[in-house]
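> Got some structures for you, see below.
Every number here is computed from the coordinates shown, using simple stated rules; none is lab data. Being a predicted model, the structure only gives us computed values, none of them experimental. Cβ atoms are built from the backbone, for glycine too; each structure is taken alone.
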Structure I
Amino acid sequence: MQRRPVLVIDDDPRSCELVTDILRSVGFEVRSAPDGAAGVELAGVVQPSVILLDMMMPGIDGVATLARLKRDPILADVPVIGMTASTDLTYTGKAFRAGANFFVSKPLSRASLVRVVELAAYKVEQDAPARHHRRHPRFLADLAVRCLVGAGANGSRELVGTSGNLSLGGLLVLLPEKLAAGTLLGIWLGLPERAILAAGKVVWLDPKLTVDGRLRHGIQFVRFGSDASLVGYRGYLTQIAPSQGS
């Protein structure tokens, strides 16, 4: 089974290069980001199996970056390995309280690094089916959806559709035209009390047309437009769950 990449978030280029070289030598695909904000954004795109996070970065430090990762419904379960060169043990405590699953000290030992990343990746593979079942129940909901597709030289276009069902991880959307798997979207979802904004990715397509000539698309959330959008979406799922026997 092909592994998802490991993501390294570290402002030290030498440290990033060392971690990348070690992990690639044992078969991991590795992506890297130079700061917390870029790391969270890249994580939403590549969906890493494991994140290695430096705790002592300028600007958005490791603890704040962890908090952002844990607020994202798609990234919250990705195991995070905290890293620091500090001998101050309070960094370790802060990392674990913020949600880190493992911790390694710099300078990094090749054997220790490989061992902990292998352990984290193995845990993800073993836990994924059960975790997916627990965290993503689906609820029927007929809501207005607008999808913004593309933002390149050819411009963007908006497709108007409706939802078929919703889950914390994504939604089923009926659209008037086919979108290929992997297509990134801006999503406007019309909840009864307010609209929310999110970014998403097409993960599957049913090529069979519905009776009204539309196509079913499975869309995975990459991130929400704001904390308020995430809170509003969670709240709506909580409201409709009892009526559907969840």
Structure II
Amino acid sequence: MENNIWYKTRAFFEEAGGIVIFTGRFFSEVFKPPFEFKELLRQCYQMGNKSLLLVGVTGFILGLVFTLQSRPTLMEFGAESWMPSMVSISIVREIGSVIIALICAGKIGSGIGAELGSMRVTEQIDAMEVSGTNPFKYLVVTRIVATTLMLPLLVLIGDAIALFGSAIIENLKGEVSFLLYFNQVFDALTFADLIPATIKTFFFGFAIGLVGCYKGYYCSKGTMGVGEASNSAVVYTSMLLFVIDFIAVFVADIFNG
């Protein structure tokens, strides 16, 4: 039992150390020429455009469900008029960014892990190294930068669609016009809500790209290794997202206090 605990503890710290070294290598490579702008744009399209439908549907359902679940409780206290303010602040500050980041971790993170893992297993990365190409620059840096740039845009779009879904429920249930609903939404939201929530999405995107690339780039040999890389990329990223979210909320609370 003690040996098992020691083995798992050692494996955890080795994994954490490997990710830290991988992060350091990324920052040492990202500012060095040549810059793979064409590959970066392709990755931004792959991760942004092809995740847009999933993010939109998730945001829309989030707005519908959150409003339907909250409305009966507010009606008990005669506080239905607070619905736009409560929903907008909750979604923009916390719920929208975290849920959409988790969705993107499942889609983008697993996709990166599986793609790079299959390239490692089929020795394509080794072939790039032999031919004189820097595979880390071409494969890893472009993907991490793309996720860092695309996730904030996806979160903003998802939040907007979630608020639209909430407005539909309020229009049907409470006979609140869309104009009145969004006037109350913009009255409730301030830059103190938007700026911290937007800044942390850059860290969410960085974490998704970093862990996905790390797991895929150092994938073990064999087809089983590709599956493990894809699966562990999602698990590690999901845990890391909650840690980043806690740190972001804690820091924002200190500055607001």
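> Given a value of 18.5 for mean count of other Cβ atoms within 10 Å over residues 72-79, calculated from one of I, II, which structure does it belong to? Walk me through the numbers before you get to the answer.
Details: I: 18.5; II: 10.1.
It was calculated from structure I.
> Quick check on the output: 31 is relative contact order in percent (Cα under 8 Å, 6 or more apart), derived from one of I, II. Which one produced it?
Values: I: 12; II: 31.
The read-out was computed on structure II.
> In addition: Of the structures labelled I, II, one was used to calculate volume of the Cα convex hull per residue in Å³, giving 152. Name it. Don't jump to the answer; show the numbers that get you there.
Values: I: 152; II: 173.
Value 152 for volume of the Cα convex hull per residue in Å³ corresponds to I out of I, II.
> Moving to a separate point now. Could you figure out which one of I, II the value -11000 for helix-only ellipticity at 222 nm (-39500 (n - 2.57) for each DSSP H run of 4 or more, over all residues; to 500) was computed from?
On the way: I: -11000; II: -27000.
It must be structure I, since only it matches.
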